[in-house]
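Quick note: the coordinates plus some simple rules give every number you see, no bench work behind them. Everything numeric in this text was worked out from a predicted model, so none of it was measured.
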Structure 1
Amino acid sequence: MAVAHIILVKFKPTVSETQAHNILKAVAHLKEELPGVVESVHLGVNFAARAKGFTHGFTMIFKDKAALETYDKSPEHIRVVTEDIRPNIEDLIAFDYEVEDYSSPRL
C-alpha cells in the first residue's frame, strides 16, 4: 500500500524566501537522486491562518513502507536533512500514513 510522508516546517525568521525555496528544491531533487524510491513530491507555501507558524510543507508518496524506510536511511536524505533543513528551521512536524483510496466503493 502506498505511503504518504508529510513534513511541515517552520523556517527561522532569518531564512529568506529564496533560501526556503532552494531548500525545498533540494528536497524535490531527492526524487531524481533516489529513482524508484520516491514516487512523487509536492511542495508548497502555507496560506492558511491556522498553521500555527508552519510556513512551508511537502508531501512525498512512496510505493510502500519499505520504500519510505529506504529513503529515511539513504545518505542523500540524511545529507539534505543535516545540511539544509535542520540548520534553518525552528520546528518540524512529520506525519506518515498508508494511503487508502476512499473514492471508490468498497465491497
Structure 2
Amino acid sequence: EAVEKYKSILNSAGEIEISKTPLQEDYQLIKLKGIVSIKKERVALFETLEQTGFSARKGDLIGPFFGQIDDIQPEKVIIIEKSRNYLGVPLTRQHSIGLGKDQPPAQ
C-alpha cells in the first residue's frame, strides 16, 4: 500500500524537465573570454560553440551538472557542483575555467 501511494508521484517525477541556461553545457563547449569589473563586482564573459557571448556572475548556474559560480578571479572562474552519492552522502566537485583554456576538474 505504501508503494502504491508514491507510485504516481514517482512516475510523474520523470516527466518534470528543468530548463537550462545556455551556459549549462559541457565544460569543453564553453570558453572563458574575459573578466570585467562592474563597480565592485566581477563579471565573467563566456562564449559558446555557436560563438554566442554570455555574461555570468557569482551564483549563476554553469556546466552540465547544475554547478554554481563560486568565485570569479582575475584569470579564472571557480565552479562548485554539489550532488549526493547513492548513499545520500553529499559530494562537492570543483571545476575551474581559465582565460583562453579549460582546466581539468579538481578531485
Structure 3
Amino acid sequence: MDFSPFMHALAALIVQCLCGLKWNRWGTGGALGSLWFVAREQTQAEYRWIALFGHGKRANMPWWGGFDWQVWNVASLLDWLVPVVACTLLWLLSRAWQFKRANSPQL
C-alpha cells in the first residue's frame, strides 16, 4: 500500500495547524499546505506528459499537457486529493469550534 497520500496529508495538516494556532488563519494554512501538493502533482504530471508524448523535450509540451487525463493515475490523484480533503475537514472543524465558542453563554 502506498502511504504517500497520508504523509502528504500529515505535512499539509502541520502547515495548517501552524498557521491556525499562531494566527488563527486555519483556511489560509490549509490552502498553503494543500496547494503545495496540488502544484507538486501538477508538475509531475507535466513531466510524465513530456516523457510520454513530448519526446523528452519540454518545448514540445502544450500549456495543457499537465491537465491531460492520460498522464494522471489513481496514485497521483490521491497524492493531492487526500491533503485537500484532510485540510478541508480540519478547517470545517475549526469553524464549528469558533462558532460554538462565539455563541456559548459567557460565565
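Given structures 1, 2, 3, which gives the highest value for relative contact order in percent (Cα under 8 Å, 6 or more apart)?
Sorting by relative contact order in percent (Cα under 8 Å, 6 or more apart) in descending order puts 1 first.
Of the structures 1, 2, 3, report the one carrying the highest value of Rg/Rh (Cα atoms, Kirkwood Rh).
Greatest value across 1, 2, 3: structure 3.
Name the one structure among 1, 2, 3 that helix-only ellipticity at 222 nm (-39500 (n - 2.57) for each DSSP H run of 4 or more, over all residues; to 500) of -26000 was derived from.
Only one of 1, 2, 3 returns -26000 for helix-only ellipticity at 222 nm (-39500 (n - 2.57) for each DSSP H run of 4 or more, over all residues; to 500), namely 3.
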